[in-house]
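What follows is a group of structures, each given as structure tokens.
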Structure 1
């Protein structure tokens, strides 16, 4: 019996996603032409394009879809072994992903960051400058 559950996320840029995972301290394995293995309860496995290593025994899979990505995991196992709930993981990932997505777009458009501040409520305020 599978214990894997999917969570949809509006994430489309895998470069920004991998930078967000690096920020959050997660290691991962990316499939090279095949599928990466995602570990779950009692040795259950599924596959994904990216396998995020939540612990030695549990992974979080990133399955790419047309709408974004599905995060597939045995969330009970992730919470038990990593100490992070599904909701906490998704919120932290989406915040760091959004940050890197903004930074990538700013760079593409020729802006430079003047200052960056994380506020008490964890909102990130970025001031930029353009040299036109």
Structure 2
């Protein structure tokens, strides 16, 4: 199941931010933690979509960063289920796969954003715009 990594970074001016990072590759989860380390107070993480739903119930993350291609339950279906159960969940798909159809499906399932893994700088910008 998912793990929780606490990294206190809260200042008097900012509220804590919690991310749920969902990717079947541990190196990618580590890279996302590194990219967002300055902005996050806590990271929860797990390796597939089924675990993501359970982990979200436990950590109630401010943001879910979800890969698409994963074992057991893919990120699109996990996003659909997560957003159906938790309408306030904020999901951004972070994936190697990109097409207009995937972007449309992600939005239809409740994702608020879509970022390719080769453009993680846009992830930081997207998150800052929606703080």
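Bear in mind these aren't lab numbers, they're just calculated from the coordinates by the rules spelled out. What you see is a predicted model, and the numbers here were worked out from it, not measured in a lab. Cβ atoms are built from the backbone, for glycine too; each structure is taken alone.
Assign the value 97, calculated as volume of the Cα convex hull per residue in Å³, to the correct structure from 1, 2.
Details: 1: 120; 2: 97.
Label of the source structure: 2.
Quick check on the output: 43, 24, 19 is Cα extents along the principal axes in Å, for residues 47-110 alone, derived from one of 1, 2. Which one produced it?
1
Comparing distance in nm of label points 7 Å out along Cα→Cβ at positions 79 and 95 across 1, 2, which structure shows the greatest value? Each step should come with its number before you reach the end.
Numbers: 1: 1.9; 2: 0.6.
Biggest value here belongs to 1.
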